[in-house]
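Coordinate-derived values only; no laboratory data. The structure displayed is predicted, hence computed values, not measured ones. Cβ atoms are built from the backbone, for glycine too; each structure is taken alone.
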Structure 1
Amino acid sequence: MNDIYKQKWVNGIKFLQNGENKKAQELFEQCRKYYDKIGNNIGSSSCILMLAITNMAQNKDNEALKLFNEGLKIVESINYIQGIASFLMNRGILFQKMENYNIAIDDFKRSFELFNELGDRSSIKILTNLINKCNKSLPSKTE
């Protein structure tokens, strides 16, 4: 990774964590252009993921969903399992936020399976909690 864009990436994360979403978005867009230019699909998809998360933080849910779907297509096309799992988990969080619990659960379960294959126990724990939370939010079958 080019040092300049690595630093932009790190700064984008810091801005996002501090709620400075517009600054974060600018940096992630710059990084994405760079990775698109050099043909680095993993780098580009990572930028798309962060752009989607940034949009979600700004309540731009439709734009976030478009970006999640765009990035997911890229990582699926190169069979990047970690990327697929990450996109599914984060898209699931968006669906959960939008109260589309069944779709969120489907994304979480697919992500769980992939993280399980990778042996990523921390993500599995997070996904287990997210699935349980969504299941509790579903209307009961007796209603």
Structure 2
Amino acid sequence: MMTHSKSKPNPKNAKAALTAAFAAGTAAVIAIALVLRAYGPGNMWKGAISGGVATLIILAIVTWRSAKRPEKSTTADRATALWDAADERDLRIRTNTAAILGYLTLPITALAAVVLAIGVDTEMVMAILIFLQIGIAIIAFTVENRRN
């Protein structure tokens, strides 16, 4: 059984871990963008850069909020921070949200495959698919947060 500690991590170790995590994230965004620029359709690489940078910025903000201002951090901040800031309730909400998203992703992706098979534009289907999954995650998180 896993126990949960609310103690703050060692600042020196936390800073090194966060620096490494953001460096790895930045390297991943650059690598994906370069591959998409060489082999992907149209301006897909620009979207990868925009989405990757937005994700890294949001992750930095929620990690900072949960570390520096824990009294003002929200459930979403604590559940997505890069260190152990979440309590049992936050972890349960995050786990339930991931379960709901995972449960609905398979049929939605299967439906997208059928739609692609009948000849609908690939870019449109993939854009709708990703935004639908993001919407499901937001709705599931909100419902679980209110329920618990």
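Tell me which structure, out of 1, 2, gives 2.0 once distance in nm of label points 7 Å out along Cα→Cβ at positions 83 and 115 is calculated. Value 2.0 for distance in nm of label points 7 Å out along Cα→Cβ at positions 83 and 115 corresponds to 1 out of 1, 2. Assuming 1.09 is Cα Rg over 2.2 N^0.38 Å as calculated from a single structure, say which of 1, 2 it is. Computed on structure 1. Please state which of the structures 1, 2 yields 19 when relative contact order in percent (Cα under 8 Å, 6 or more apart) is computed from it. Of the structures listed, the value fits 2. Computing distance in nm of label points 7 Å out along Cα→Cβ at positions 51 and 123 across structures 1, 2 gives 1.4 for structure 2. When distance in nm of label points 7 Å out along Cα→Cβ at positions 43 and 67 is calculated for each of structures 1, 2, structure 2 gives the greatest result.
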